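Once you scroll down, you'll see the structures, which are given as structure tokens.
Values quoted throughout were computed directly from the atomic coordinates according to the rules given, and no laboratory measurement underlies them. It should be emphasised that the depicted structure is a prediction, and the values quoted were computed from it without experimental measurement. Cβ atoms are built from the backbone, for glycine too; each structure is taken alone.
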Structure 1
Amino acid sequence: MPELPEVETVRRGLENHLNGQCIVNVELRRPDLRFSFPEAFASRLMGRLIERVDRRAKYLLIRLDNGTTWMCHLGMTGRWTLLGADSTQSDDEKHDWVVVHLENGGRAVFSDPRRFGFMDLFETVEQDQNKFLAKLGPEPTPDHLTPMDLAENLRGRRTPMKMALLDQRVVAGLGNIYVCEILFRAGVSPRRTAASVAGKSGVTKRAERITAATHDVIVEAIDAGGSTISDFVNVEGDLGYFSHSFHVYGREGDPCLSNGCDATIRRIVQSGRSTFYCPNCQR
């Protein structure tokens, strides 16, 4: 599933092409994706001007000129492709479910083979009450997440750190790949309890290291265009290159890359998900 860096990469691509464009037509080629489309979805989008494209956690938020927000979640395999007015590329592929025709003659095509993605439309002023967004924690970026935020959201939780960081109420937008890399950089075991990282009050050194590692990993991953593991590409069809920087994810049995460490990377399963870590470097 695309995580925050991949969604941010898509957001930037959409922003470059959609800002200031008027929607002249919307084709819905099925009645639903993961959920049914909102009532009168296509007609409510037609004629609207796209003012900007924002993001909250893993959700794309397309702001329209009438004070509404068109939300899109990519799910497992959702993908936006942008086709210019002179493009000869077809938009009638098997899994092209939503085709948005723009005033400049271009098209924005949403495809989703597994149909785990979904779309919503709501009044922008009601964003904080939206059922998908209301309980999200802080963004994992330097201007939103502080060590105190992290410690307070972890305090009292007996779950392992790996699972705590995957909880979107603790930190928004993190997924399996980046949590493995964050915990490695912070030197914290994925098995360690969240409560032990948070401490009883104030901010612990571990909470500070995890926060700093989160900032670094997310910023670096966004700069690299995200990570391509199976089929992720941006709106221009380019791959993400952060996967070339993985220290632990997907490296089971490989030597640890830390200087002076002679351990090999291990894999365990936590709540049905693979966790990769170094038994020597992470405590």
Structure 2
Amino acid sequence: MRSWALITGGSVRLGREIGLAFARAGWNVACHYNHSEAQAQALCAELRGLGVEALAVQGELEDEASCHRIFNTTVAMTGTALHCVVNNASLFVPDGGTDFDEAQALAQIKVNLMAPMRFGKWMAALHAPAPHPAHGHDAPANEGTFSGQRTKPSLIHVLDQKVFNLNPDYFSYTLSKLALERAVSLQAQSLAPSLRVNAVAPGLMYLSGPQTQDNFNRAASANLLRHPIHPADVASSVVFLAGNASITGTTVRVDNGQHLVPLARDVMFVVEELFKS
């Protein structure tokens, strides 16, 4: 039986790349979306064309009841074959420490931090070891297969290289991602042995906020390797973490070394000065 992966924000941008990478590796894919129904359904059709099953699941991530419906809808289709949840969806709003809006900051925390915490709790319960009927000891947590290899269920967070390269821009967003980065280790400890917990921390891959295409083209090479980060490289790293049964509590930085290029502000705001120097 094929393993399933649920990807939040899975219909566009990096989420779409991750879904394609899972399908090409032989996983079935549940694509979560909120407003992008047409894109989600089109992606599912494309994934089925690759020979796997695909499911589009709608719902908001700010609300616990909605998150639970997303999870339950997926499990109704997949059962315990749901072996990976990728917390890719993020709310990303520009603000600063002196001007943040409390309601907007809380909304980002709910989507970027609390939704991944909820999915982790429910995944751990889904795969909790059952008492062995013969001698009362716990049996191993549910395992599946990935390219013929053994897998152990996992939770994978999509972070941001900003958590290792701080600047004050996107203040509330950064706070939510900092907390999620710390949660990788805490969840790995708390949810074991049922669940592995890992993360990827990508660098700049797409236009964000008020950024222009010209600004992005310059900023995308502001890293040690001096070339843009390909989203497919991030996606393949996610699939690697999902398929390796021996890795937990680990974050893979997929950013061409961007986290080692410290800047006083977000790269989009200083790229002109950076390239002049």
Looking at structures 1, 2, which one was Rg and Dmax of the Cα atoms in Å, for residues 115-250 alone calculated from, given that it came out as 16.0, 48? 1
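Assign the value 0.45, calculated as FRET efficiency 1/(1 + (r/R0)^6) of positions 59 and 99 (r between Cβ atoms, R0 = 30 Å, to 0.05), to the correct structure from 1, 2. Spell out each step's value before the answer.
Working: 1: 0.90; 2: 0.45.
Source structure for this number: 2.
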Which structure, out of 1, 2, was helix-only ellipticity at 222 nm (-39500 (n - 2.57) for each DSSP H run of 4 or more, over all residues; to 500) calculated from, if the result is -7000? 1
With mean count of other Cβ atoms within 10 Å over residues 11-18 coming out at 18.6, pick the structure among 1, 2 it was computed from. 1
Value 20.0, calculated as Kirkwood radius over Cα pairs in Å, assigned to which of 1, 2: 1
